[in-house]
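Please treat every number below as a calculation from the coordinates, not as lab data. Only a predicted model underlies this, so the values are computations on that prediction, with no experimental measurement involved. Cβ atoms are built from the backbone, for glycine too; each structure is taken alone.
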Structure 1
Amino acid sequence: SLKVSPDWVLVDGPHPLPELAIPQTPLVKGDAASACIAAASILAKVTRDRIMDMLDEQYPVYGFRRHRGYPTPEHIAALYQYGPSPVHRLAFSPVRDLLAPGARADGRRQTGRAGEEAAAAYLLTQGYKIVCRNYRCPEGELDLVALDGDILVFVEVKARRGTAFGLPQESVVRRKQARIRRLARRFLSEKGVRAAAYRFDVIAVTWGPGREPHIEHIRNAF
């Protein structure tokens, strides 16, 4: 897409560029050996820094503006806390490790369990009585069942490490809501529970860098 077609290419590195029809010369430490490569390196760095600034606005939890995408301790810690973003290279070793079979699932389970613990503790401080935790049947699972006075409350807990990919409660879509309603009816029938009334709440638990979990309780969520 260059307006002027080059006659020769100088490559900063020991290996030639594959599938390039133009004659080329690889130069180890080319930015020190060639003024052309040195100038191109400056342009590339300035362009990369601008891209990192834009990515920092889109994905602020990773700190791209500070580490410029390099594998600093801060960057790696953010990857393990939030998982890779859509712009991370799959060949980047921390990303590759996170995407290994079972790695992400284990992380999600840990976050989910921590979220349920935080939600249950919160409900107790609000005067709720926990009736059941992790009710399971072949159709699925109810996270928490609690009493708010004489009202039975079915609580769906959603937890995330940050909000880079949306708020936790946004994942409780209509199909999920319908399944929770079916599970609630089965719970009432199986346990023989008689409640004056019942409702469905969502508790969203979000962790930020170095912070206590933020809890948002949405009553009568659906």
Structure 2
Amino acid sequence: MSLSYKNNEPYFKGLIAMMEHLSDPWGIKDLDSRHIYMNKAAYLYTNTPEYFDIEGKLDCEFPTDWSDDQFSQDLKEHDRRTEEAKDRVSIIETHYWYGKNSLAPFISEKFPVYNDEKECIGIVWNAKPLSSFSPLKYINRHKPSTLTTEATTNLFTRGELDIIFFMLQRRSNKEIAQIYNVSHKTIENRVYNIYQKANVHSLQQFEEFCRHLQLDSYIPERLIEKGVLFL
């Protein structure tokens, strides 16, 4: 066990016991960005061989495609920003996750871990997939169409199109605000302006509006480029 784990074992043991039973990828790193723990789902997500002992390893030391210098440095930067922010920090990390041949964007969130003295002792991370088709298509049993980075209308700005993408993922205003690190009120105002442009008054109406314009097949280009995007 690493020195960081031994010094803070009571705090990490409870987290590990919880993560063992979660189906989503979860892991723990120390303040030097060295891995302490990853659950089985995290091993699968990162395509890390089962035989590889991750304890004490940096991201750049993993025998994986994503552990190249630039990507691992970005992940380390994510650790530092989380430690400095003393709060959750989100990124979109796009790579060939699960060892697949196609790029897939995932939202990765990191949280600081504190001891009883309110000292940061490590970083907890997880990853969640961005759906490749809108909930509207799923509910109506429509086949998902090919994603496109080209919007079919000039009605919205690029920033508004980014927000629309998350709206169609059924992300709440609060969640979108956390992604962009802005106030809940700021997102409320932007959503209101989007509704005004579309001449609608509810999310259900807006989803129908987007379906007719095929905006439910739009994904911001920056989300499907290999690499890390800080939000």
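Comparing relative contact order in percent (Cα under 8 Å, 6 or more apart) across structures 1, 2, the highest figure comes from 2. The greatest value of FRET efficiency 1/(1 + (r/R0)^6) of positions 45 and 149 (r between Cβ atoms, R0 = 25 Å, to 0.05) among structures 1, 2 is that of 2.
Comparing Kirkwood radius over Cα pairs in Å across structures 1, 2, the highest figure comes from 1. Here mean count of other Cβ atoms within 10 Å over residues 157-164 was derived from just one of the structures 1, 2, and that gives 21.2; the source is 1. Once distance in nm of label points 7 Å out along Cα→Cβ at positions 21 and 117 is evaluated on every structure in 1, 2, the highest one turns out to be 1. Comparison across structures 1, 2 (criterion: distance in nm of label points 7 Å out along Cα→Cβ at positions 29 and 197) gives the highest value for 1. Sorting 1, 2 by FRET efficiency 1/(1 + (r/R0)^6) of positions 93 and 189 (r between Cβ atoms, R0 = 30 Å, to 0.05) from high to low puts 2 first, with the largest value.
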